Structure I
Amino acid sequence: MIEAHQAIKVVARRTGLTAHVIRIWEKRYGAVEPERTGTNRRLYSNEQIERLILLRDITQNGHRISHVAKLPTDKLRELSKESLTTNDHTPRAQTEARTDSNFLEECITSVKSLDSRALKETLKRAGIELGAQGLLQRVIAPLAQVIGELWCDGTITAAHEHFASAVIRIFLGHAARPFAGTDSAPAIIIATPSGQIHELGALLVSATAANLGWHVTYLGVSLQAAEIAGIALQKHARAVALSLVYPEDDPHMEGELMRLRESLPPDVTLVIGGRAMPAYHDVLEKIGAKQVNNLAQLCTILDEMRKPAKK
């Protein structure tokens, strides 16, 4: 009997994972090895689908995918059973994962079809159901990552990425108004440095900071160090946040970051994140920047910075 094989869209529905996550777990961690058709489409067996479901449950309960991705299926079943007996909230976690996945897939479909109305409607529904922070951390942040991956592998064009950025910029601008910081709130300047033209990460940081009560000045993309520093001084900023997404090998970036640090007062904190951030780790350590891996960590850093200094 020939085993049935399923396309990635079917697997995404059955597992509650996004197609992007499935591809990453395959390529980066070797979780499954699907067959390929003559046109290079992935086909997954029932056993591989089971592995993905088990990995989903296990990672939702605290295990890192990098630690469990290549374990034998029997071992994954054992870990999944252990999680079920120690976590009473597993069904809820699975439901939340499916909800997030559905919103994300709808957003990706809207971006691919350049349907601004559908994208805004999905973001609106996600915001109502998940709340402001849930929308940012569980939908828009993963969406930004997926769009970057799809652009890198040629699935979508730069026009699609600019389209998504434009729609999300307007949407977040309206959504952040109720949270806008007062004149007495600490000021933060947000931009991407010269040569970094991908905007979604910076937009996410802006919305997150606004939700936390910061007075946000968003400058946009690809600005030279002197321009960013000048605005930071003018606004008496407590922090400058930069998003580094692409490229990861800009030979001028180290100099730009060094110049920015030298142009700012010592008490202005540099906060830097984005997919390309690890590539510039050495210079970020040198200039004492706070390196952010996700929005949850960003929230913690921004909250800590607002606390009065201990005497």
Structure II
Amino acid sequence: MIRMKTRGGVPAARSWDIEVRGLTKTFGTVEAVADLGFTVAPGTVTAFLGPNGSGKTTTMRMLLGLVTPTSGHATIGGLRYAELPRPAATVGAVLDTSGFHPDHTARDHLGVYARLGGFAPSRVREVMDLVGVTPFAGRRTRALSTGMRRRLHLATALLGDPRVLLLDEPGNGLDPEGIAWLRRFLRELAAEGRTILVSSHVLSEVEQMAEHAVMIRGGRLVAAGAVTDLYGEAAVRVRSPQAGPLTAALLAAHPGAVRVETVEPDTLRVHGLSTAAIAAEATARGVPLHEITPERPTLEHAFLQLTGNNQGDTR
């Protein structure tokens, strides 16, 4: 466990839920976020998912008071960001991958932000060790790799030992070892009772990192809940040169009990039937099968279904 201690007078006893209710933001005629509502509870990593341009970053910026909502509210621990007694010691955020002075070393950068936040100088060394910045602490930021920059941004966000973390694509630029480290690190922080909201496009990694997910599309909520609850039903992948006749046969033999997606002209995804039942129906109709494979439900498939990005024809 990480066991960072609460600093700076931030009360650990308060419940640091993130609450978004009726949140709407329009830019001219563009509605970036529309009547959005969800809750992020302490003690878990929650993934914030949606296609590019779905309103994730705008929502996070409203949580941080960087964008003013057109209507609705976004609060942290029941307070707007500007109302928090010590916001920098309560909320750590990484939304932008710029913001480094090119001539500062990584250590200099953290020292400046520690002074701005009123944090003890010793905190710089602590966060450098915590997230792996120490090996390149003396290197100028202009010479840092993308992965090093990601670690430095995370170290900056942790200077105040925050109860809440808002992270936009924190794994970008990290190598596989770094991604595995980040996954363990965030889960350990959550286990300490912290509230963590992570935006990510790497859905395979989200499955291992997050316990809950919030999915949006077009600025609107499409799903929220435990990641495992979003998977939906299991399916069977079937490949046949007679995919059309097989689809008709399955639907006729099991009306209302089966759903068939056309993934490719010769490939189907069948919901509601076992491999044995599909094979039996194909055999009875003389339909050749080139593949019949059970598919484990994945977050990627749920994401594509729920956000409307699945290009398959569903019947």
- Note on the structure: Ranked by relative contact order in percent (Cα under 8 Å, 6 or more apart), the structure on top of I, II with the greatest value is II
- Origin of the value 0.95, where FRET efficiency 1/(1 + (r/R0)^6) of positions 120 and 200 (r between Cβ atoms, R0 = 25 Å, to 0.05) was derived from one of I, II: I
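Quick check on the output: -9500 is helix-only ellipticity at 222 nm (-39500 (n - 2.57) for each DSSP H run of 4 or more, over all residues; to 500), derived from one of I, II. Which one produced it? Present the calculation step by step, with values, prior to reporting the outcome.
Numbers: I: -18000; II: -9500.
This figure was derived from II.
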- Query: For which of the structures I, II does the calculation of log10 I(q)/I(0) by the Debye sum over Cα atoms at q = 0.06, 0.15, 0.16 Å⁻¹ return -0.27, -1.13, -1.23?
  - Reply: II
- For percent of Cα pairs over 26 Å apart, for residues 104-279 alone computed as 51, the structure of I, II it came from: II
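Bear in mind these aren't lab numbers, they're just calculated from the coordinates by the rules spelled out. On a predicted model such as this, the values are computed, not experimentally measured, just so you know. Cβ atoms are built from the backbone, for glycine too; each structure is taken alone.
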